[in-house]
Structure P
Amino acid sequence: MKFLKYIFLFSLSILVIGLSVYYVVDLVQTKNNLMDIEEYSPKSTLVVPENIITKAKYPFVDVHNHIWNMPLKDLSDMVKEMDSMNMAFIINLSGSGRGTQALRDEYFSKSISNIKDNFPTRFGLFVNVDFERIDEDGFSQMNVNMIKDAVSRGAIGLKIYKSLGLTSKDSKGNRIAINDVRLDPIWNVCGELNIPVLIHSGEPASFWEPKDKYNERWLELRQKPGRYRDPKENPSFEEVLAEQHDIFRKHPNTIFINAHLGWMGNDLGRLGRHLDKYPNVMTEIAAVIAELGRQPIYARNFLTKYQDRILFGKDTYRVSEYHLYFRVLETSDEHFDYFRKRHAHWRMYGLNLPDDVLKKIYYKNALKLFPSISGDLFE
């Protein structure tokens, strides 16, 4: 009994000391006006015009999104939401889902059936490849056949996830390079079928940098530590991009959509040189509108110059977040918040794009790339 009594008193003492320390620290922080950066959310006193846009000026195509429950999803409510935003067409890049090849095939079949049976003119579907089967006999031909079959049934493109080049490994545990020669037949068949490859390679370069006070993605790495790419355990940012760019060079007859501004949205000069070098490459703005919104003059000039090479994308389907995209692209508003602090602790500024540029980004470029999309949706 004495032992239990001592244990109880010891535990109670620890609790009291802990609460006391917590109280003192809180008192000191309050007295000295200390706070964490996550708490600091100042309300701007700046008084400037605000134009909250909930409906795009022109019908638009979202070429980069993920609808994970497509096989069984009731699309009716979603179409109503799309209409409210003036979204004419959306592409679900995750057409094959996850799991074994049999599950992927079934997922794709049910997804394409759901679209065709309900809203065939409003949704598009990409197909996906399981690269970790690369060592299996007949891997290349099997996937070439799978892509041909998917396209014959309605697929309009191939989506490559960021895992290729970063985390995908072969049967021996080796990282699969993006430009592995065993993948060449896959890129070739997409060119032969005239379907684009939307490829996400890499991450923001800051994910490879030290997690210190100089890293502008520090907050994101703190909240999502798994996104950090330790240089000792991962290929470098430049190595991943070099592998990706190598397949662009080797397959000039295949159209590639370099996702997320190719992670060069913070260096639009480099992105421009990239597009100049690879005429078979387009890019899109999914999840990187914050990069454009913090450099309105340079970004406006860039989008105007490369207006034939830019597509609209969002990445995650949340209606309220599209409104910020419209505001950045269409208005001249100044100093407004992005919708997720860890992605952009800086403020946004509108680009006020000319109508002819806006139309190309919203839908005209997509219509050229995807001839199966009905032009009637944009009249």
Structure Q
Amino acid sequence: MATLGRLFQPPKGHFFLFGPRGTGKSTWLGLEYADALRIDLLSPETLRAYLARPERLREIVAAHPEKRVVIIDEVQRVPALLDVVHQQIEACGRSRRFVLTGSSARKLKRAGVNLLAGRAVRTALHPFLAAELGGAFNLDRALGHGMVPLVWDAREPERALQSYLSLYVREEVQAEGLVRDLGGFSRFIEAISFSHASPLNLANVARECEVGRKTAEGYLSVLEDLLLAFQVPAFTRRARRHLQVHPKFFWFDTGIYRSARPAGPLDRPEEIGGPALEGLVAQHLRAWIDYSAARCTLHYWRTKSGTEVDFVVYGHEGFWAIDVKNASRVQAADLRGLHAFREDYPSARLALVYRGTERRMSEGVTCIPAAEFLSEVRPDRPLPL
């Protein structure tokens, strides 16, 4: 798995590193902390040992006083280990550093774990950023296969994508008994894929996959706890109009969206390509906020009449309104949402990300080619607007 150029910067103290499978957590940690004491709970033998006796961790740590960093991979598999880690942090002070990875927060939440009472910072590792790949980044490839390192590096990325969600369903959802009806959950995954990059109407999704509303809410929480999906809330600060308030739904990676969404001869390319591009921008903005520790939040803006801006980034670092168009030319109608937003929020910086090749200004809006914009999103710099 490729690891060169990852822009994630770890905190100086203890930290959790969450991220979906295949985002390169273990590989990155192996390079960053090559001499660490490592406990891999994906190993069946190791998992059984710590399930039986979580306090075994104290003995292992005590037997390796030279190891200044202790890594526990997939800590959610043994939530009771966090109590032992908490004790070790209290006993060792700054002489030892604990790094805990996880691809799911569900078991930790269900067990009522307090994530070490704030003694460890919570961080996340996202799919590749275009800037991390440098010259290897290709927009069409990213839109087709996504940017999960496990898939990006695969010899057969289509096959890797096809098996990705089934791996989660088999090893996380089924093995952990997270849902009772796997058939209903599989139908839910297919139904909600049509909501990618759209305001989420969960009642409609529940009806489509023939489950109750409460069941659909439970399925959605499973996807979010497994870090496979996220929601973007509506921007309503000092609203002057009647606004949409339902959050937008996104898969965490545009390739996973394409894998989950059924497609056939009756599907127009723009029905899939537009949400795919918007999702790719979303995952870059989300990573930029997390990696840069920016005091910003990600939103979208949509009026009841349907006027929309795809993304609003708001916080101490700035105020940006960003629209995304899967088109090679900018038409006057493409700027309508941004102009409406400017009427309500004249201090916001406006940008349109599109599939063209020229960066230009149009009626006070910076129009940026998608490949250029994505390649310039770096956590050590302001947004390239």
Structure R
Amino acid sequence: MAESFDALILGGGIIGASLAEELSRHGRHVALIERDRIGAEASTAAAGILSSQADVAQPDAFFDLCQASRKMYPRWIEHVQRRSGLSVGYSVDGVLHVAMNSKEEKLLDKRIRWQLKRGLKVTRLSPREAKRFNAAIDGRIKRAYFFPTEAQIDNALLMAALGAACQKAGVETREGVTATRLRMEGGEIKGVDTDRGAFDAPIVVNCLGSWAGVEGLTPQPLPVVPIRGQMLVFDGPKGSFRTPVIGERAYAIQRRDGRVLVGSTLEPAGFHKALTLGGMHEILCGLRHITSAVNNWTYLTAWAGLRPCAPDKLPVMGQTSVKGLYVATGHYRHGILLAPVTAHILTELILNGRTGFDIEPFSPLRFTK
């Protein structure tokens, strides 16, 4: 006999877990179905840089979405930490974005002009100022830009805390369970079939990340593909980077325990989640243009993850053509940042049938037009 719930969330990454926790707090009986373990994929493979300005190219609906999520983050993190009893390493230390040549400088100058007009904070630094600001920078940089309100988080700790918060909220987590097929009747969702049996629910949300478009789990085209990112981890002297440093070819972020995470590649490699010599070489070459300190760091480990990416590189979220079936995926390089606002939007849609955010640009129906 099938288990029955008010809502089924498919995918236990940061998007699915955040939504499951919020829906459950609103009184819904929720099951979170994850084929591996909570946070096993992109959510723990990321670096945890919460970049809502430095990494956004133009003032549009996506930029507004990033800004809204950034504003939600402090209260959301406070909530997750309180509910879980775990600290997640959240801090607002800013982000330093470096330009290595005139082309990168012009691109960033263009970006900060419209941001300054909107009243956002960003400071343009000379190479000497950047090196005083962050002692590990000794490369031949052209210009640097400091975004003081950008933040960082230890996303692995966050996923552990979010899993505990889900449990506290009453979410029924089903790890090691693979959704295989949607069950629909008369244009309405009825539940899902899995390799561990059937689950009934009038609401299903596809938060499967890079796997969201798998046959049987979407009734319409959902061209979300995986983009591989490789990450290297070193043990560096504490204080090597007082803020995350981002360049066009590499970035670095230092955890409180001294570990330096260095990334990352952007590779359309299918579902081949593997480290390659070429990828690691690309990252190290990019980093060594920023700092020579890496020559003395101790190598610790490395991994690869798969980011879900739509053709237009925008999130995919909202109601599908099937009543009761929703999608929240395709967050690409901004999944950690956009988790709280995505959970809020989907909860509004599910409970009220509408949201106060403009999500038309992110609709899953845009691929059927």
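Only the coordinates and a few stated rules stand behind these numbers; no lab work does. Predicted, not measured: the structure shown is a model, and the values here were computed from it. Cβ atoms are built from the backbone, for glycine too; each structure is taken alone.
Quick look at the values:
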item: Comparison of P, Q, R by percent of Cα pairs over 23 Å apart, for residues 78-229 alone - largest value held by; result: R
item: Distance in nm of label points 7 Å out along Cα→Cβ at positions 182 and 358 from the coordinates reads 2.7; which among P, Q, R; result: R
item: Structure (P, Q, R) behind the derived value 66, 43, 39 of Cα extents along the principal axes in Å; result: R
